[in-house]
Structure I
Amino acid sequence: MSPPQAFADESFHEDSAGGFYVLAAAVLPIARHAELREVMLDVRGGRRSSSKLHWYPMDHQEKLDVAKRVADLDELHVVTVGTPVRPKKQERGRALCLQRLVVELHDVGVDTLVAEARQADLNKRDVDSVRHARLHLPKGTEFRIEHRFGKDEPLLWISDVVAGAVRARIVGNDAFFQPLSGCVHEVRIDTPT
């Protein structure tokens, strides 16, 4: 049986007094990928004018509905939250969250992480962060990261929803996180400047 793969996306809260970075990864069995892609395409539904499902532009009810749909998938979501993250230090926060995420994902049997593609230099930073994280894994462990564009990979939309719900909970609205609470493993990490 092939190990599960993880699909990651992030949310960032900028605040000069103590912002934070959320990196969420949906741990998905390969055997369910096709089914889960179809579910997420269905969830996107009337938003077909958009190339992907995205948390930010949804209204309150849409966010609540999509969080419930993601919870119903009954899969594990591993989330790292780095704080504090100062303005203009977002990439440092991401690197530290990503390094810890790799360790946590390895612990649940994942050896491949798919992250949403960004600019080429930022993707390279992710690769470097994963390379650094492998130093904290058992010798000889293989763990790789690849990047895909969100418009091309509906499985990334799952982690976008989880990251958005976690971010909302941290800033004071836990309504979206409540349906997901039983399937999220969250790790807080210190990301001092």
Structure II
Amino acid sequence: MRTSAQETLWGVALNQHGFVTLADARRLGINDAAVTMLARRRKIERVATGVYRFPGYPATSNAPYMQAVLWAGDPRACLSHDTALAAYEVSDINPDHVHLTVPRARRIRRSGGDLYKVHHEDLADSEMGWWDEIPTVTLAAAIRQCIDGGVPTYLLRQALDRGVKSGHLRNVDQEKLAKRLEERA
């Protein structure tokens, strides 16, 4: 029995907060015309360049973060900096943009990124993880990025303390990052 393009893409959307990309479709052997046809029939809706959402998938409060990562159009794109710190709920930080990190060589020329702050950095695999099924830097990497980015010290001290208590940060990483924070001051 052959599955339809819609069913195949739905399987991907289940793991991406209801979103799929043209790159997902192409990887699965589904051509752009089939995706366009699904959009015309309102089975999916275009929400950004190359990003589509199944309207039947329940909206979640974290869906905009998944949309941001997919909008970046790079398999190594992830939430980072202030946004990752907020996601791990270890600080009182309240970012005004969704912070994303993409590889240094990646240049984004897509429209629709007004709410995003894109950072370019080649992250090690050990610095990348997941938060609510969304690619996100580890807490240690987020704190390092925030130290280097000038986030206020009191917010970073909160993150260092709460990160260990929550189990998102190892003691050895906390010590290294606390030293880095002191050197910044």
Structure III
Amino acid sequence: MPRISLGIDQSYTGCAVVTYNATKDSADARVFDFTPKRIGTGIKRLERVYEDLAHHFLNTAMLGQVTHICYEGYAYGARFRREELGELGAALKMALALVFPHHIERRIHAVAPATVKKYVTGSGRADKDKIMLAVYKRWGFEPASNDVADAYALARIAEALASPEPPELQFQREVLDTIRKTAT
């Protein structure tokens, strides 16, 4: 059975989800357009986010054994639209809980944006262009956007958490240790 990990980068306008198949060393990226202009606002919007993500996660669960899931946590210093991002984050978490109820305790991880950057580049302060380039150089995956690059990195973090083999780079091992400590 294929070993699958998920990486999720949610934003106000959309959500990039990368499904990484460790067995085949392949990835599939999907970007959801959750802009209010397209799907509405308020409860109607949150319902649509929840339904679209839950449907996608159910389809993903049929591909193989989903081992770990990582989603980008909040940028706590951000000021703009934080309430709306919180609502979107809640819809995402509810969809994950619906489809992967046995993963909640130990296999779904919120990963801080700086931690994602560090895992990819070695620096928690890397800009978006460096992340995209590093994803391509390190893994040969050419992301279509910054959101997809982050989601891919999160999927690789999720895979590394499931793998019995530690990453060869010290800064990546440090990131995994940090994530494991916060999960307990």
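Please treat every number below as a calculation from the coordinates, not as lab data. Worth saying up front: this structure is predicted, and the values here are computed from it rather than measured. Cβ atoms are built from the backbone, for glycine too; each structure is taken alone.
Across the set I, II, III, distance in nm of label points 7 Å out along Cα→Cβ at positions 45 and 61 reaches its highest value in structure III. If relative contact order in percent (Cα under 8 Å, 6 or more apart) is calculated from each of I, II, III, which structure is the one that comes out at 35? For relative contact order in percent (Cα under 8 Å, 6 or more apart), the value 35 is produced by structure I. A value of 14.6 was derived for mean count of other Cβ atoms within 10 Å over residues 141-148; which structure in I, II, III was it taken from? Label of the source structure: I. Comparison across structures I, II, III (criterion: distance in nm of label points 7 Å out along Cα→Cβ at positions 13 and 29) gives the highest value for I.
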